Structure 1
Amino acid sequence: MTQTQPESAVQPHAQPESPVQSQSTVRTRTYSWTDPSATLGALAGLSGIELLSAIGRGELPPPPVMRTLGIEPVDVGEGWIKFSLAPHEMHYNPLGTVHGGVIATLLDSATGCAVHSVLPAGLGYTSIDLTSKYLRPVTVATGRVIVTGTVLSRGSRTALAEARLTDARDRLLAHATSTCMIFSLEG
């Protein structure tokens with residue numbers, strides 16, 4: 001036997017009322033991104049360093065994840081790349097620090113793009129693993145952080161890279177190593 005409640009009593013997906021949340025504490029964020037098809041279309045014809053440099057110069061749109069999180073390109077060279085991020089409340093976990101997943105995304109992006117910077121046109125990569133160490137909490141008060149990815153070793157099928165996340169005082173906040181698989185973009 002089933003019991004039903006009157007429609008007026010049922011509130012699907014209703015949030016419980018919070019005694020600490022008021023209308024004045026609600027934040028809203030709106031952002032936009034560019035269709036990634038232009039960058040994907042250029043992928044096969046450009047080396048990794050050419051593609052990443054074109055994104056950095058604004059000639060090709062960045063991946064949507066960069067707009068979602070607020071990641072900004074800083075510089076790129078063969079075998080290394082730098083991104084920055086200004087921590088915001090929107091990045092916070094329930095403890096009031098930047099969520100480890102946001103930091104892991106920065107570290108993964110830096111290691112992967114560092115590997116991409118040494119690949120010729122027609123080759124791509126994907127992360128096989130990411131080993132991250134979180135050394136200091138990151139908050140809005142930390143200020144802008146820089147993540148630097150560097151290739152440590154490149155073979156024909158895999159590459160090893162590391163990433164270092166630092167603050168303005170060059171203190172190490174997080175570190176990661178990643179193995180990336182290298183593959184043909186054709187077929």
Structure 2
Amino acid sequence: MALLPITVLGAPILREETVPVEVVTDELRQLAADMFETMKVADGVGLAAPQVGRRERLCVVEVDEVRLTLFNPEIVAREGRIKWEEGCLSIPNTFGTVDRSERVTVRAINEHGAPVEVTADGLLGVCLQHEIDHLHGKLFIDHLSFLKRRSVLATWDKEKERYPKLVRIFGPGGTDPLPSADGETEGATESAAKPLT
């Protein structure tokens with residue numbers, strides 16, 4: 001497995017539509033495994049292919065005991081409304097409260113090429129919506145009001161100087177430190193309490 005660079009806001013691929021996956025190959029399963037590893041190191045709960053510079057319609061999610069690899073996911077049912085404070089691994093240390101569906105049902109293909117259907121609410125439901133947005137070139141900031149979005153982007157303006165090549169690279173010499181053996185992030189000046197996707 002390998003840690004992948006994570007693209008950050010400003011990288012064109014984050015605004016592009018992804019390409020549906022026709023066949024789940026060993027290479028795509030390895031990509032999903034690498035995405036899980038990268039997501040964990042980045043302290044996230046979800047990661048979409050465009051966030052690692054890929055155009056396949058693929059996302060991975062791990063919330064509590066639920067671990068999902070989803071190819072071609074689509075939301076087929078929605079219920080209720082919920083407000084949730086979200087962050088994004090592609091816009092580090094930046095957060096905003098987003099209005100989402102309270103419960104969603106998602107259909108996709110899993111890593112074995114089999115159809116799956118997942119109904120979720122709470123953090124898992126929000127995470128699924130967030131990652132599926134990524135697969136269609138949308139970011140959580142697109143759901144904010146003009147004033148809230150401006151505030152979030154002002155925070156990002158201060159943060160983005162750390163990423164001149166529009167990627168986060170984990171490890172020695174990278175833009176982001178790796179967690180130490182005790183789980184603390186070496187060299188970190190602040191820790192985010194909110195899960196990132």
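No lab work stands behind these numbers, since they all come straight from the coordinates. All values derive from a computational prediction rather than experimental measurement. Cβ atoms are built from the backbone, for glycine too; each structure is taken alone.
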Suppose relative contact order in percent (Cα under 8 Å, 6 or more apart) works out to 20; of 1, 2, which structure was it derived from? 1
With FRET efficiency 1/(1 + (r/R0)^6) of positions 34 and 74 (r between Cβ atoms, R0 = 25 Å, to 0.05) derived as 0.80, matching label from 1, 2: 1
Given structures 1, 2, which gives the highest value for distance in nm of label points 7 Å out along Cα→Cβ at positions 66 and 90? 2
Read-out semi-axes √(5λ) of the Cα gyration tensor in Å, computed value 24, 21, 16, structure in 1, 2: 2
